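All of the numbers you see were taken from the coordinates with simple rules; none came from a lab. Just so we're clear, the structure is a prediction, and the values are computed from it rather than from any experiment. Cβ atoms are built from the backbone, for glycine too; each structure is taken alone.
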Structure I
Amino acid sequence: MPAPLAHWGSNTAFPATFAIAGLATVALLGILLPVLRRLQVGQRVRDDGPERHLSKGGTPTMGGAAMVVVVVAMVLFLLPRDPAVIAVTVGTVLAGALGFADDYLKVALNRPLGLKGRTKISAQVVLGAALGAFVAYGVGRGTIIAAPGGLFYWDLGPAYPVFGALVMAGTTNAVNLTDGLDGLAAGSVALAMPVFVLAAMAAGQTPVALLGLAFLGATVGFLWHNFHPARVFMGDTGSLALGAALASMAMVTGTEIVLILAGGLFVLETLSVVIQVVYFRRTGGRRLLKMAPLHHHLELSGLPEVWVVLSLWGVQAFCVLVAIWTLRGMGL
């Protein structure tokens with residue numbers, strides 16, 4: 001089947017991909033929201049979280065499925081398909097399906113903890129290893145990882161799928177941890193995605209760049225409904241899918257190390273959890289932060305939710321600018 005956007009030329013195809021994905025996501029969520037409300041697919045708020053979050057109980061969740069549906073539809077009917085595009089799309093869909101299963105158990109079956117942690121991690125590791133093997137040998141990415149600016153090159157050889165598993169599990173869980181305030185995770189992913197669009201363009205991977213713009217448009221479209229006060233949450237369906245999209249885009253463009261910079265906020269949020277846990281155990285129950293992850297600490301320190309989100313978006317934007325600067329060796 002032909003891919004219409006592939007024949008429009010980059011000056012038209014690039015903005016058209018972004019606009020179509022964004023508008024389609026806004027429209028699809030507009031249709032789905034009343035359905036989710038009727039089905040009572042509402043967020044369950046933790047009792048031990050910030051008190052102000054109790055008012056968010058019942059807000060429709062699992063809205064991240066709309067982003068996945070829009071991107072998949074665009075891959076099927078509008079975008080050029082090649083092995084790299086298929087790899088990123090399949091990785092995103094499978095991670096989103098894992099998140100959907102977790103959300104379904106929490107919301108529909110009233111199991112607050114959803115899937116067991118080890119089950120989720122194991123699935124992410126298997127997905128990342130399989131995707132890493134396909135990208136390395138099926139897509140032709142190879143097994144060399146490189147630091148920004150050519151500081152070092154390291155050929156992982158047959159160990160690359162293991163590296164892929166770490167990238168996938170680390171990124172999906174980091175985005176999931178960041179998804180705690182209205183618009184925070186979606187906006188942070190939207191800020192990070194252009195790094196990999198630019199990397200794909202520099203490497204001559206136009207289909208991958210278009211796919212990245214589809215993800216960017218869908219995420220911005222989701223923000224239309226998700227920014228404070230959120231009318232819908234993405235759930236694990238969305239956070240795991242978006243994390244997988246970033247990880248997969250980094251793998252197919254060979255920018256896994258740049259992902260650490262492009263996802264600087266996700267790294268910071270994850271570190272805040274790790275530090276909190278270590279400090280708690282080492283001090284016999286004392287807490288370094290009022291609550292982890294970092295965004296909850298800032299909120300409990302008295303900052304309004306919108307200001308926390310905007311401030312952390314600023315941190316993420318700075319990290320993204322640094323990441324883009326490191327891409328100069330790719331011809332940007």
Structure II
Amino acid sequence: MKPALWIVMTTLAVSLTASVYAGADSAPRNDLPQTYRTTRDWGRLPTGMKWAAVTAVEPSPDGRIIYVVHRCVDNSCTGRAEPPILKFDRSGKLLQSWGEGMFNFPHGATVDREGNLWVTDARGAGGKGHQVFKFSPDGKVLMTLGKAGVSGSGPDLFDQPTDVVVAPNGDIFVTDSHRDGRNNRVVKFDRTGKYIKEWGKKGSGPGEISEPHTIALDSRGRLFVGDRENNRIQIFDQDGTFIDQWHQFGRPSGISITADDTIYVTDSESGPDTGAHELTAIRKGIRIGSARDGSVKTFIEESESAAPDHSGAEGVGVDASGNVYGAVVRRQMLERHVKK
């Protein structure tokens with residue numbers, strides 16, 4: 001090989017390696033481009049009703065419907081009669097609501113390929129909670145996982161289940177345990193709700209988890225688990241085999257991955273360390289990148305991105321037009337981010 005050609009090829013290899021490395025596991029950045037404009041309190045609520053803590057936003061497969069989950073009044077549905085599940089069209093018109101009296105602490109949600117909505121209840125009280133519900137698009141309960149109000153670690157019990165995702169073949173994956181929960185695991189069921197297996201335990205090593213707060217699937221069927229107290233995303237195959245871990249998206253509260261493998265990750269807690277191992281000096285917001293190579297390209301910074309409390313969006317959803325919705329718990333609002 002000619003020396004000049006060798007130099008060119010070596011330079012190209014080094015450049016490609018550096019490019020891949022820059023997109024791989026690295027520290028989260030605050031200085032990425034912000035290419036969205038933000039509106040707040042999207043969606044027209046019934047007269048007299050206000051947003052409570054908004055926790056999940058999930059578009060339907062065809063993009064015509066936006067499901068929003070919030071916590072009735074303030075940050076809890078315990079003893080409340082307000083509906084926690086709201087069904088909107090793309091213009092923000094409320095079409096339907098349901099779930100009154102069913103939940104204590106509605107948390108994570110997903111919509112499966114058939115258009116059914118799944119919602120977790122991450123708190124037990126009054127004979128309710130610690131469950132996962134599957135609803136038809138019009139609010140009919142089709143399946144329930146877990147036992148109402150019973151916390152546990154067995155194959156038919158949860159302790160504060162935080163999120164759920166459904167694979168194309170119907171297999172169900174639930175992240176189980178909120179802060180200080182007993183399980184810190186991912187639980188797998190078949191499409192009928194039959195327990196298959198689980199993985200994970202409290203810890204910080206590969207495959208260990210501390211507060212599995214969210215879960216999503218990419219186009220290859222890999223599971224992205226928001227290991228929040230470890231400030232990382234862990235990637236597994238559907239049998240629980242550890243593949244990789246990423247820190248560059250910040251402290252993950254919510255993850256959404258679209259069909260083209262664009263990944264949207266909410267960081268609602270970074271900033272000052274309150275004792276929950278938060279990332280210091282990292283701003284809150286939504287980091288957007290590629291689920292294929294881990295590169296992070298855009299940052300939608302929160303309006304209170306450096307506040308000492310957990311003020312950012314937790315849940316995240318993306319509609320068919322690429323509009324990004326942020327579910328904000330502490331400030332009790334639904335944000336909509338549109339590309340400039």
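Could you figure out which one of I, II the value 44, 32, 32 for Cα extents along the principal axes in Å, for residues 32-127 alone was computed from? Only structure II yields this read-out. For the structures shown (I, II), relative contact order in percent (Cα under 8 Å, 6 or more apart) is largest in I. Hey, helix-only ellipticity at 222 nm (-39500 (n - 2.57) for each DSSP H run of 4 or more, over all residues; to 500) derived from one of I, II reads -2000; which structure? Source structure: II. Who wins on distance in nm of label points 7 Å out along Cα→Cβ at positions 200 and 288 among I, II, i.e. which is largest? Structure I gives the largest value of distance in nm of label points 7 Å out along Cα→Cβ at positions 200 and 288 among I, II.
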